[in-house]
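Asks: Okay, got some structures for you below.
Read-outs: derived from the displayed coordinates by stated rules, not from any lab. Bear in mind that the values here come from a model prediction, so they are computed numbers and not experimental data. Cβ atoms are built from the backbone, for glycine too; each structure is taken alone.
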Structure I
Amino acid sequence: MNDHLFPFKLFVRVARTGSFSQAARELGLTQSTASRIITSLEQTLGARLLARTTRAVVLTEAGGDYLVRIEPILAQFEEANVALHGSAELRGILRVGLPSSIAIREIIPRLPQFMEAHPALRIDLIMDDHRQDLLKDGLDLALRFGPLPDSTDIARYVGSNRRVLVASPAYLRRSGPLNTPTDLALHSVIVGPPGNTPNGWAFEKNNRKLSIQVEGKLVVNVNEAATAAALNGMGIISTGLWGCRAELASGALVRVLADWTMMESKLYAVFPAGAAKPSARALTSYMINEFEKAIVE
């Protein structure tokens, strides 16, 4: 192993994931080898960085201080190498956390050109429709729909996803159309993660605002499942346009209450404060450019 910075990179990964086994898998090591490297690093530094228990690995006070100092240095070192060799030299592993629907429908179809331009880079997509934690999940970049909570993380605006109500033609033939949002009480509603909010579904038309509390007969925790349920005639869903664009184009789903405006969901790229990888910034800039080129319906 010729990378003299590898022990420090491994320490950062163990600290951020809270797991020797996960960090070892990411970096192609056995757990015992990872533990041995960290022990050697601690001996070299003369300080204990990590407290190991049977249930978890946590930073010591010295380890926490060291992590804050070493992460930006590693990021700057990687950035210097990229600048020296050119952007085509992006390499290593980039862990990206994002919702499954946007990954499948919007991000993955745009990845081939980026990955062809950076053949030495491996991208791990960690898909979860619930908000992920950069530190706990060991992410270099997270794509999140706002609003964002206050934090020390760095965020860049990527694009907006207009929310719509959709249902299958078969469901609407069976249950009848909707004229106003209040008619939702007479219909079957499918509640997915983007629509399961305590404030209900918000609508606006001609400066008139309505907030409708909905109770789903079917509740799912993955947006793609909500779309599948709507396709099978089980009811109406509130989803982002990105989550049903193809189905609307084919006629498999149709919009309802199209004359009422729903809120837009803003998509942000979020990086750990002070430690954004050049590859994370490069992918973010690429995606922003791709979304700007896309036709806004």
Structure II
Amino acid sequence: MQHIHVAVAVITAPDGKILLTRRARNKHQGGLWEFPGGKCEAGESVNTALQREIREELAIDISASEPLIRIPYQYPDLHVVLDVFRVTAFDGEPRGAEGQPMQWVTPEQLDHIPLPAANRPIVRAIQLPDRYLITPDNDNADLLYSGVMLAAKQGIHLIQLRAPTLPEKDYWRLADRLLQELPDTAQLLLKGTPEQLALHPRAGWHLTGTQLEQLAGRQHPLPENRLLAASCHSTQQLELAAALGCDFATLSPIQPTLSHPDSPALGWPAAKALALEAQLPVYFLGGMASTDIAQARDNGAQGIAAIRSLWPSQ
């Protein structure tokens, strides 16, 4: 089986639109739209390959880029590793230097464009923020409501409503209230059973590790327009999350935490190794704060997930 290493560019315009090109019909996955880039040559670094491929394909020179996600992916006839970079500045005007069609699209439009299967995690990495708030354990629904609304107002766009000590009836009443009143920029994920989630079609679902293992080998349990996430602590669970079609996962604990002082922490090197082999965006969880976002991203993560450090002061 052929193995290839590919450098990929997510070229982003000042208005947030993303550049796509169409693959030639005679190539693997031909006719589909894709993020531009190409194979690394023998002995060539991924950064050098990125610069060369984009110059050859689009006649521009990259002047600012940062790692976005790394994806190992197995097609039936091909194993690929995609090193994906977000390109935010370049010299020149992009054009199809090899005659390939191009289009600029919004991040939301990416969900409706035919892309190679290995590109799905790239789309999610583009669309997801770098912070994931998990609500603190609190049995006061009003305090949870005001905290979530304030967090959304302060720019937190991805929120998990986790309240294990809140009575179940109050939890779902609070979930309904938040789903009605949160701004469209905020995405709410809930905990619960498939039957409960079916009654809340606007919400995403965050699976526990146990639920993830129970769903192993089954089809994606939610419609495509709803986010699905999972709590992971190992390579095996990250593989299960990717196979199920989860949009992202949390990986924990990265560092010791007050809530789980006896749980062995992964540490940064192990977390990086796991994130770089995951086939979906990963948030580092456990002892994380906003000041750790840059380090998390440097270690292969989408960003950080946190409770205390992201919960707003009220």
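Asks: Suppose distance in nm of label points 7 Å out along Cα→Cβ at positions 67 and 251 works out to 1.0; of I, II, which structure was it derived from?
Replies: The read-out was computed on structure II.
Asks: Out of I, II, which has the highest value for relative contact order in percent (Cα under 8 Å, 6 or more apart)?
Replies: The maximum falls on structure I.
Asks: Among the shown structures I, II, from which was the value -8000 of helix-only ellipticity at 222 nm (-39500 (n - 2.57) for each DSSP H run of 4 or more, over all residues; to 500) calculated?
Replies: II
Asks: For Rg/Rh (Cα atoms, Kirkwood Rh), the calculated result is 0.98, so let me know which of I, II that is.
Replies: It was calculated from structure II.
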